[in-house]
Structure P
Amino acid sequence: MKILIIEDEARNFNRLKKMLSDFDASFQIEEPLESIADTRKWLSLHRGNAAPDIIFADIRLGDGLSFDALDQMDSSTSLVFTTAYDEYALRAFQYNGLAYLLKPIEEEELQQTLDRIIHLRSKNAGVSDGIQQLLQQMRKDNYQYRERFLVPYKDGFEIVKADDTSFICTTFKDTRIYLPDGKFFSVSISLDEIEHQLNSHSFFRVNRQYIVNIQSVKNLKTYFAGKLRVYLHGYDNVEVMCSRDRASKLKEWLNK
């Protein structure tokens, strides 16, 4: 059985690959596709007999939502969504046959999903029949990314446009939105939640602590062990380090 994994985090890919191999060592697991563009190209070239039997697709990639590439998927392929954020769970399950796994994926849930897919495929009943309906519904709903934050300020609230932020970070378990003038606001939303609500064309999760706005990035400098230091306009004293694993994605994001 051929399995394609769409995933832009090497750690997540390696973990899922090991779990799949432990389930059945005969699985042929393709190398991960990390972007919408690469996924669309790969799927367009692998149709019919060359199509994968199953696709495990992370919903959020560095350049957008994997939904935007899956319309190239062969009709015979079974689809499983994976993500660290459950924003799309209820929506996905509205459509017949779509499987959904929340990260970190548990072995028992993965096994149940694989058993279900194998059973359905043995009856020639695909589990991806709802993908076109899902795509159509998302377009109908005119899905939009977060455009603003309502933040507590003094005895009331202020509205901060997402595009007006310089970066967002966690400090001592406090999530803070920083503006170009040095002002910041604390919000009761986790960085993981914010990451999945912002437009990935404009915002990038550099590490566990920082999300940066592309307009605020001044330059990059190479650092020890393949890391990159990100310099931000107006925040020269803020040290934002990008790991070697994410460095290539960061450069790709800035070079579009």
Structure Q
Amino acid sequence: MAVLAAKFGSGPEKVLLLHGWFGPAVFNEETLKEINNPTGDDRFEFALLHNPGYLSAKSDTNLPEDITALANMIIAAADTLGWDKFHIIGHSYGGVAGLRMATLAPERILSIIGLCSVMPSGFDGTAAGNINADENTAPSLLAAYSQGVGALTPTLASFDSKLSEADLKILTDTALNDMTEDSYKAYFGVWTQCAFTEEAKGLATKTMFIVGKQDHACAMNYVQPTLDAMPNATAVQVEGGHFAPMSNTDGTLVTEINKFFAE
């Protein structure tokens, strides 16, 4: 099961923070403060979760077999927290996990912010075409873990050319030290093989997709079909690549999140 790693803030509204393939380092405490308290009193209480196979849940070998299993694990974690209704901010596959949760328990999800989110169609033809993927792409990504920093660093840089060297190191360190190779490979399957586009059609949950302008795979053309299928969904673009919560340097990501919550 996904486990609580940390809480931030003391406001009445609850927010689950859901990480993606390379872990939760994208959720910076200072950034959360800018979201939580832009004008005065805390509005939110954030709960950062670690999925099985990561960090404080690294020893948990009960890895999800697909996005539905992961969504159910996260719902169970919310139950453990005693949270009945909550918002979700999810990065990469964390965003699509939030969407799957909303299809399973729509009455519980108040809103979703998908940060450079995977879509319910998984790694589909549009995403593959955006990065000129071929039959060697998936094996190369899966092999990168065992090849170490020398392979993971260029892999991450291809996802986000705006990442600093320091942030690249944080992400590679997380992958190599705070998750296992089994979890690295398992979660690749979880996000690439998402397949619940029909269930997401008509989903009424208030949602905003934040798309990094330099995020080539999860670009606007990839997001658009899901955006069109959800009546209360919007999308905005900000500077940065797939790890825009780290590589956005002009403040627009925080500004858009605060606008979304103010509406």
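Assuming 1.0 is distance in nm of label points 7 Å out along Cα→Cβ at positions 153 and 169 as calculated from a single structure, say which of P, Q it is. Mind showing how you got there, number by number?
Numbers: P: 2.1; Q: 1.0.
It was calculated from structure Q.
Distance in nm of label points 7 Å out along Cα→Cβ at positions 65 and 161 was computed and gave 2.3; which structure, P, Q, did it come from?
Values: P: 2.3; Q: 4.1.
Clearly, the read-out refers to P.
Among the shown structures P, Q, from which was the value 1.4 of distance in nm of label points 7 Å out along Cα→Cβ at positions 25 and 241 calculated?
Values: P: 4.0; Q: 1.4.
Attributed to the structure labelled Q.
Out of P, Q, which one gives 17.4 for mean count of other Cβ atoms within 10 Å over residues 1-8 as computed from the coordinates? Show your work: numbers first, answer last.
Working: P: 21.1; Q: 17.4.
The read-out comes from structure Q.
In terms of relative contact order in percent (Cα under 8 Å, 6 or more apart), which of structures P, Q is highest? Let's see the in-between values first.
Values: P: 12; Q: 21.
Looking at the calculated values, the largest one is Q.
Please state which of the structures P, Q yields -13000 when helix-only ellipticity at 222 nm (-39500 (n - 2.57) for each DSSP H run of 4 or more, over all residues; to 500) is computed from it.
Details: P: -8500; Q: -13000.
Only structure Q yields this read-out.
To which of P, Q does the computed value 7 (percent of Cα pairs over 35 Å apart) belong?
On the way: P: 22; Q: 7.
Source structure for this number: Q.
One of P, Q was used to calculate mean count of other Cβ atoms within 10 Å over residues 105-112, giving 13.2; which? Don't skip to the answer; put the middle values down first.
Details: P: 13.2; Q: 17.4.
Computing mean count of other Cβ atoms within 10 Å over residues 105-112 on every structure in P, Q gives 13.2 only for P.
Out of P, Q, which one gives 3.2 for distance in nm of label points 7 Å out along Cα→Cβ at positions 185 and 233 as computed from the coordinates? Before the final figure, lay out each step's value.
On the way: P: 2.0; Q: 3.2.
Derived from Q, not from the others.
Each value in this text was obtained by applying a stated rule to the coordinates, not by laboratory testing. A quick note: this is a predicted structure, and the numbers were derived from the prediction, not measured. Cβ atoms are built from the backbone, for glycine too; each structure is taken alone.
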